[in-house]
Structure 1
């Protein structure tokens, strides 16, 4: 099991990391800034809302020097703007991190660099997925101990971490409320611009140059702190499900969450693991059917694909992590915890609809809000 699947160890590491980096971040704050330099990044590669806003800046705002900081040198970058990508510990990566005025995140501090100055810089949070699961202060998983003093310390640390952002962007009133409550944000800090992932101009499904008879299923489970993903993969690799795939000319692609480590499967012609370096969005665009348990990608996929719920021990997950109340009925009605149930759901097209309203000009609205700040 991964070292960081232990919530207590994760908490200790985060506190230790914060304390170690604090004097460095404070010292870096005295370096003069360049107001036209904006730094973007994402812990899981060139992806998500950050990617869309970054590309939009490159295409429409020549006065902004937008830089993307990568976490490792093997990440696939945008070849059209390849001179704007720098490894976080390269000389240019460090330089732009130190002099940039504005930093744009999608998950948290690990998106960019531990060297980001503490003061004199503006930081913005785009967020990275639809909040099907409970987040922050609303999630039981946030608190590894029930002791009031421990819960109080964790809550203060979480609130402080999100207080660094000048704005946190939401998609609509529902997500605005969830983010505000999850991180104890004042209403003026949560800005409802819409998320680029759910923009009307988002990329549509890819027309694949392959046999029309082959149907691609993408299975992308959320990250679990227990062995649920392993159990789910064992069920999907069962003889019954493999026979179902072969009989119907289905090809199942498995894209594990980036935080899942040391999980392997026995691959067949109909059952394959997506390479770690591939982003999930490129396979989501080219797939016909999407299966997950609690991934926010269920919402993305619902826009133009068949979507099915499959996982392990629904009630345990609801108790330990939490599912936001507007989705509880959906999970109780459509969740499949056995492959035979999943087969029946796919056969009879008992799909789940997580689709949301798409917005216009989300990237432009976000950039203009940041510029006006």
Structure 2
């Protein structure tokens, strides 16, 4: 065997040893790295989520006009569409006529009470007169100056007049029970008629459908001239300034995860050009499979264990969306710093800002009340 052959053989052995050693070190390093506790949990199974407000009508009717289109941004209180008011105008006339008739009837009943009081006074005078006549005739039947029949008739006249007073007083009591001394507008019949008219006025206000909050219009499903019913989905409103991230982590990643931990987020839309910052708002109550349309039934048939994923809600300050807006459903990549700890619960009120319609509803009721006051003032002059 030559010296060159021995040299080549040694080189091969050395290369094999070096390669084996490198592989062993790499595997050992990988195992060591995997066994180290990680301070970050990452997933790209994350998406932008947000509210999808279904716009409906409280009143049935035919659409007269539509003021918005898909992708259009609106503010809270903006007029989205209006319904035809012809039928409501007829209902208004009927309700106003009913209120007029009711007011006049109640006023007439009050006048009748005054008539009863006058009748009672007249009957008291008649009773006093009859009693005086009877008293003058008492004893006249004994000396023959008054016939017995005349005295009996005089006595009957006194009794009849007394009973008439009793009847009239009972009628007055019954009338005053139905119509006590109160303001005209406090009368139950008048209040019922006003309530009917108020419903018509309110239906007219509600025939203009407004945006319950600011956002972007999507899925408009109606056209001008279409007949709609209460509760029918007309369009969808998406408040893009109040979205969040729904990240689906494996259950094995949730060991150290808790609300309040900081999060860094990147989107497929902007890539590495922009990074969002957020905070863990909370961990879902169950895995995605539990809340699916057809939950898994692991007690039946063959079973294969699958690592489940749990939705984690991540809050992002809406200010960040002003320069880099997102759309619901977009893909995101999320990294949670699980080393950070917090002892304070997450404030969920940040998700419900501008949720109230109380101001707009109060304005509508004030408008209705103004119409009622104006009409009642006209008919009670």
Structure 3
């Protein structure tokens, strides 16, 4: 009986080379899982990390490895990884496909497609059959298998990220469901609507069957893979089981009802105030890991290089030096989960992916697009 695979840690190029050699010698697919501590679902104990462990147990005929994209810069940079979670599928040294997605079904589908394109083992036991396997070679050496069309990462799609955030805040309580309150289209959405309607508290809803991009994006946005999903005041409260529990213990109405407005403006958290002051401290400021001359992650290094190449003068702040600022920027101002983050004139512009798009797609130099020229 074959033993289940485990997910091994890639600590650098040397370890990656060993895994590539093993993949080639054994004729096995090598799947690299790039993760980051800032992305809760892919961090140890998160849903994606658990998914990769489950895939490894289910596919003992493949090699699974994980790479900390923030720490193992040499490997991360060599594959051009700019956001996580990111997956690379290899046969020996050859890249078959890559995928940036939090969609478990898309990841599993890409894994199955890639396994079918793995080159035969290079060991002597397989050499005698090499001529018989020759007709399959063109398919294996063709262009990488494309990622499923529905797979879109929020980290690389700020417009979708902004749209989903807006939907979660379109009413005090919003139920992401299959169908509508008048016509639920799954057995889990129907009782959720009934419990919420019984409270007499108005709530909004969104039919995820009508918009595949939002359906997949909200899973990544909230870290929950199933529907329905209840969001209150822009934050995920839970799913159908949580709604049932709150209905049973009598707390559902209080949870989804808007709170009475306080006439006095609430005091801002100290971290929020500190972030606002930092953002206003310079016309252009980059919140990054490390400093421009000593960046401490590949994404920050590439952003510094891009800004310098574009002639953009900027100040910087090392978010690794102050956990309050690092968390405050994520939650209070830009509400963007990753770093680096660029602010111009006190307004959030984006991270590396946004700046690259502006450079590649813009008709004017970056400085002019940012209103600095």
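The numbers here are math on the coordinates, done by the rules we state, and not lab data. Every value quoted in this text rests on a predicted model; they were computed, and no experiment measured them. Cβ atoms are built from the backbone, for glycine too; each structure is taken alone.
Which structure, out of 1, 2, 3, was Cα Rg over 2.2 N^0.38 Å derived from, given a value of 1.14?
3
Please state which of the structures 1, 2, 3 yields 34, 9, 6 when semi-axes √(5λ) of the Cα gyration tensor in Å, for residues 118-181 alone is computed from it.
The read-out was computed on structure 2.
Looking at structures 1, 2, 3, which one was Kirkwood radius over Cα pairs in Å, for residues 238-357 alone calculated from, given that it came out as 15.4?
Structure 1 accounts for this read-out.
Quick check on the output: 13 is relative contact order in percent (Cα under 8 Å, 6 or more apart), derived from one of 1, 2, 3. Which one produced it? Mind showing how you got there, number by number?
On the way: 1: 17; 2: 28; 3: 13.
Traced to structure 3.
If you rank structures 1, 2, 3 by distance in nm of label points 7 Å out along Cα→Cβ at positions 62 and 302, which sits at the top with the largest value?
Between 1, 2, 3, the highest calculated value is found for 2.
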